[in-house]
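Peer 1: Okay, got some structures for you below.
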Structure I
């Protein structure tokens, strides 16, 4: 049974978000002004369309979600670091190779670079869930590894963006290890108000950030 306090907290967050959908984003933007921090993005279901019942095994199967590339350009103007954090257990299952994943990310990076956008890193867990590794989301290994190699990025200001409850659990686990971590849910199943903010798409999140930063258009 959920504790009354937790239920009340979740309801309060959800109610506040409905009353002012930009309130949480304004707070995120204000808290991070003038600081070094990282925006950690899930890939499948946030940047590109998921392949139902399968994996994105090669670049031909990679399909940008509407507005995702434009969203990354807008978010790049805000976030000092942007890192993609993704589980790719198709590698562990023998359905594709680590090189296949690298090629996908190289093409993704090249397309974005043509519009002046840089992704600072791709943190990939290639293991099958049965291997019980420390890097498969929602375990925080991929995020903590990157933060450990970039001491200029303030861990307390990290933001995790994802479309699944696993991504929200990742943010919770990073917060438990690092002290704090904000979360943004993109589409997906209802989080019950657990996420700090929720949007239908990465583009809608980016637009909210732009408004909070005083951008026009």
Structure II
């Protein structure tokens, strides 16, 4: 896959394939075809094959894919086999919910620290044992904990300042939940999560479905 630009939708579908394969393996299923995998996820078989073709050959014609082999391959592509150290800036409802969510650690994403600027939140202990840290100590703690990924859950008007702090501290990638467009280096991976857009996409699908009835 060298020198090939992988579409973001493909990467997102790989994560969906991985989760489906995880459940299939637990149920004892050893092989699966692109058609069956696609049917389970409401994705065309041709799209499944195209997504996987970016990364080499995983299956055999007439046999399909070995579920565990395919899952291992996708895990390698997505970096799931390693541990990622994560920090969160913004100890509001969303930040606290993410910090306390056990599914992240099970997937290899270890929440190492959470920060805020509010004196009312600093020092507060979370369910997982973490304590909300003062944002003034971000650089020191980020380097000490060897943070790879920074998550922004602050108001929009503070997001760029937090991003700059993360970049200056050597963060390798940023996930931004704030409704703000960030100015960051082109080579720094950024995922912007706008939940309202997801709701709009869903409401559009519902509207279209009703119009066909």
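Bear in mind these aren't lab numbers, they're just calculated from the coordinates by the rules spelled out. Predicted model only: the values in this text are computed from it and were never measured.
Peer 1: Work out which structure the value 35, 21, 17 belongs to, where semi-axes √(5λ) of the Cα gyration tensor in Å was derived from one of I, II.
Peer 2: II
Peer 1: By the measure relative contact order in percent (Cα under 8 Å, 6 or more apart), tell me the structure among I, II with the highest figure.
Peer 2: Checked I, II; max of relative contact order in percent (Cα under 8 Å, 6 or more apart) sits with I.
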